[in-house]
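Every number here is computed from the coordinates shown, using simple stated rules; none is lab data. Only a predicted model underlies this, so the values are computations on that prediction, with no experimental measurement involved. Cβ atoms are built from the backbone, for glycine too; each structure is taken alone.
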Structure P
Amino acid sequence: MVTYGLANAIAYLFRTNLLATVVLLVLGALLLTEYVLALRAVLTRRRFLELSVLIVVATIAYFIVIAGGPIGYGRFRHPAMPLVCALAASGLLAAIERWRRVAEDPAQPAAAAA
């Protein structure tokens, strides 16, 4: 991967092991979804200003940066994943509540529902 670049490494993986490529893409999409939901939880109702949320986000950021990002070694990201999962669950709950409010009162603008 270092010698020929990321694009060539992905093309080689796709040619040699299609199943591994598909699994990698699916799990990457799930991880991205989890990060987006966690971000939604932090940004919902200005929770990012609370000290406890700042400490959790700083801890998660530390472990993700140490891991080298989402593509890096998972063993370094592993200690932060329970916190990410808890934030993602909170973000999913906030999204479901918003969808229910919009479904109950469709005349209500989307911006006011948030």
Structure Q
Amino acid sequence: MTLVLLLACMHAPPVASVLYRQGQLPKAKAAYERALAVKITVHGEQSASTADTMYNLAMLLRDQNALTEATILARRCVAASEASLGAANPRTADARTLLEALAREGREAGVRI
């Protein structure tokens, strides 16, 4: 692992989180997407750290009403959480709850996911 990837992995999520809280959703989305790409490269698709970033990006996408994209990412998040943390972990339960909420919101909006 290169030092550049390691530093990017450490700093991108906090930057994205700050941008998200400030309501700068397009910038936050780009930062989360970069962080996710780095985390997948560094930790793999099925790590807890990767799942956390997937969850945060899915929440942001939900706030942008990008329900299809958020649902796809939430499914990946549930799979990663179950693989890395186990089915009974509270973070896995949070991911499942998000996925269920997205499915419900998609049905209500008439979005096929």
Structure R
Amino acid sequence: MARASADAFGVIVSAEDVRAGKPVPEGFLCALERLRRVRADLTPADCLVVEDSLAGVEAARRAGMRCLALTNSHPRQMLTGADLVLPSLEGVGWEVLEALFAGGGAAS
């Protein structure tokens, strides 16, 4: 699994890479720093966090990143800190992501 993940993702950050877990944004900010090795001008506002935990949504907020929350673990009403709340990633295409980054991603 680790090999498959390494092949699929250019950057991987795990619990072993950070001192503090969510809701501290250290993991997301560590990922951003590693991504900047490839694209130096990347900012938190350019990033999208996909989360299903309350602490993860809070960490994304604290990192200054957009957040798409999934209702796997918590009901929609508890994930209102996210920019967009969906039951799954099914049907999420470029048009949804473009709207989210254009500011049209109110929790829905």
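Once distance in nm of label points 7 Å out along Cα→Cβ at positions 30 and 86 is calculated for all of P, Q, R, which comes out largest?
Working: P: 2.2; Q: 4.1; R: 2.8.
Between P, Q, R, the highest calculated value is found for Q.
Can you tell which of P, Q, R yields -24500 when helix-only ellipticity at 222 nm (-39500 (n - 2.57) for each DSSP H run of 4 or more, over all residues; to 500) is derived from it? Attributed to the structure labelled P.
For structures P, Q, R, calculate volume of the Cα convex hull per residue in Å³ and state which one comes out highest. Working shown, then result.
Values: P: 144; Q: 89; R: 119.
Top value of volume of the Cα convex hull per residue in Å³ goes to structure P.
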